[in-house]
Structure P
Amino acid sequence: MKFNFEAIKHHFFTRAFLFFLVVGCINTFLCSFLAKIIEPLVAGDANLAFNIGYILSNINAYLLNSVFVFPTKMSLVRYVKFFLSYVPNYIIQNIIVFVVYNLMGLPSLASYLIAAILGVPITFLFVKIFAFGRK
């Protein structure tokens, strides 16, 4: 398989990806912040707290992506597609939180941040192509 730098450049060296990273930083903070607030309310279950924070911050992600990253009129159908495009990221991040927090014993906040960083490129492509219909 031949390495195609042009294809990578086409997707990741763009204004949209830069804005996606900014929105992602905002959402990473929001998800981690919400998870930390929720954690004591769910008997200290970091995994459950992460899941609740993730779902809540996903709504914010859709709003910011629709306005700043892929300027598009918001709709319920587009939100559902957006939410579905986050499913691979959700699975990846949950596995990372489980491994980093439960198996490696690192602090829950560290596991949330590591999970967010590793899921970004995959999520960008799903959101760009599937949710917002950009090639």
Structure Q
Amino acid sequence: MADQTEFIIETHGPGLYEFTRDVTGWVRNTRCRTGLLTLFVRHTSCSLVIQENADPEVRDDLTDFFDRLVPPGTDPAMSYLRHTYEGPDDMPAHIKSALLPVCLSIPVSDARPLLGTWQGVYLFEHRTAPHHRHVVAHLA
């Protein structure tokens, strides 16, 4: 027995967008009470992460860290980039998504994702323009 759905997450620029409540609500209403939840983002310029959901400074620090690690295409350190026609944030976004997961696995028991007390599920947007991001959820 398996259940599947798709979450659409609206983003408004770089940062972490929590959708734990949506995932938890969906899992609670599935037929599958115990199993493995797989989340997969269907894009190449954003990522999925499990991260602390208590202090928003954690999210800000992560965004700032990855911006320093992979600066925008306009930064002189990125002058080697060839893929630039989609804007100065596009290829750096692809690099960030190559460094971070695009798929997560979360155990489920008694119709609850077994996340830790301070853990939340986030889409990590790497582009500056707003997007509608699609995340497929599969529970089996």
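Starting from the value 1.00: which structure in P, Q was FRET efficiency 1/(1 + (r/R0)^6) of positions 52 and 76 (r between Cβ atoms, R0 = 41 Å, to 0.05) calculated from?
Computed on structure P.
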### Task
Of the structures P, Q, report the one carrying the highest value of distance in nm of label points 7 Å out along Cα→Cβ at positions 12 and 28.
Q
### Summary
Ranked by distance in nm of label points 7 Å out along Cα→Cβ at positions 20 and 124, the structure on top of P, Q with the greatest value is Q
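Looking at relative contact order in percent (Cα under 8 Å, 6 or more apart), point out which structure of P, Q has the largest value.
Values: P: 25; Q: 53.
Comparing P, Q, the top value of relative contact order in percent (Cα under 8 Å, 6 or more apart) belongs to Q.
Here distance in nm of label points 7 Å out along Cα→Cβ at positions 4 and 84 has been calculated and equals 4.1, so which of P, Q was it run on? List each step's numbers first, then the result.
Details: P: 2.4; Q: 4.1.
Of the structures listed, the value fits Q.
Which one of P, Q has helix-only ellipticity at 222 nm (-39500 (n - 2.57) for each DSSP H run of 4 or more, over all residues; to 500), as calculated from the coordinates, equal to -7000? Numbers along the way, then the final one.
On the way: P: -22000; Q: -7000.
Corresponding structure: Q.
Only the coordinates and a few stated rules stand behind these numbers; no lab work does. Quantities reported herein were computed from a predicted structural model and do not represent experimental measurements. Cβ atoms are built from the backbone, for glycine too; each structure is taken alone.
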